[in-house]
Structure P
Amino acid sequence: MNYTNSHEWILCDGEIGTVGISSHAQEELGEVVYVQLPKIGQSVEKEEEVAVLESTKAASDIYSPVSGIIIAINERVKEDPRILNESPEKDGWLFKIALSDLSELDTLLKSLQYLELVEGKTD
């Protein structure tokens with residue numbers, strides 16, 4: 001699993017990536033109550049805003065960790081945002097993307113690097 005500085009994760013199986021938010025991001029957001037997901041077939045660029053999460057604390061933009069085309073969205077999370085609160089790095093995935101440039105994965109943080117990023121934060 002790879003991460004962004006803005007707390008999204010991507011798990012790739014070949015050229016298909018599953019994207020969500022990290023457990024750290026979910027903890028910071030608090031209880032997510034509304035999820036706006038991208039449209040299937042939508043073309044996105046790396047670091048482009050693709051989704052919005054609203055929590056009891058604030059709204060947060062979600063950015064695509066890579067460029068590509070959205071091929072699936074998690075309808076379950078849209079209908080029941082509690083799934084995202086309970087399992088942000090597994091069942092609470094947001095969308096699947098067909099990567100257009102696999103080399104973009106090399107610019108993302110590995111798990112250990114991401115852990116160092118969030119542990120080093122002083123909020």
Structure Q
Amino acid sequence: MAWVADRPVVEAVVFDGERTRVGGFTPGVGADRAIRLSDAAAAAPGAAKLNELYPYGILKPRLKRLTFAGDPAEDLEAGLMSAEDPALVGQVGAPFLARYRLRFDFPAGRLLLAPGQ
């Protein structure tokens with residue numbers, strides 16, 4: 001686990017059906033979507049109401065695949081977040097993280113995962 005923009009960050013891989021992106025994602029334990037991509041790392045071509053892709057927006061696009069800690073998941077509710085740092089690709093949110101029990105070991109710089117119930 002590293003730190004970017006004063007947030008803990010872990011590596012994940014996203015795939016939108018055409019492009020793959022590997023990078024730092026902050027665990028968003030209170031986030032409303034399974035995954036949010038930084039608007040600096042993602043594009044939303046043709047989105048008529050772009051602001052509805054951000055937190056509390058009503059649009060719920062889908063992301064083809066997320067691989068986090070070697071665990072792949074497909075067809076996830078996604079959205080955008082405002083870019084905070086070029087090294088921050090996005091946020092893995094509570095709807096995805098709920099499959100785990102999480103323990104943040106900040107002194108050791110680790111995020112420990114165990115299967116959830």
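Taking mean count of other Cβ atoms within 10 Å over residues 32-39 as the criterion, the largest value within structures P, Q is that of Q.
Tell me which of P, Q gives -5000 when you compute helix-only ellipticity at 222 nm (-39500 (n - 2.57) for each DSSP H run of 4 or more, over all residues; to 500). Source structure: P. Structures compared: P, Q; top value of Kirkwood radius over Cα pairs in Å, for residues 16-79 alone, i.e. the largest, recorded for Q.
Computed from the coordinates by the stated procedures, all read-outs in this text should not be read as laboratory data. All of these numbers come straight from a predicted model, not from anything done at the bench. Cβ atoms are built from the backbone, for glycine too; each structure is taken alone.
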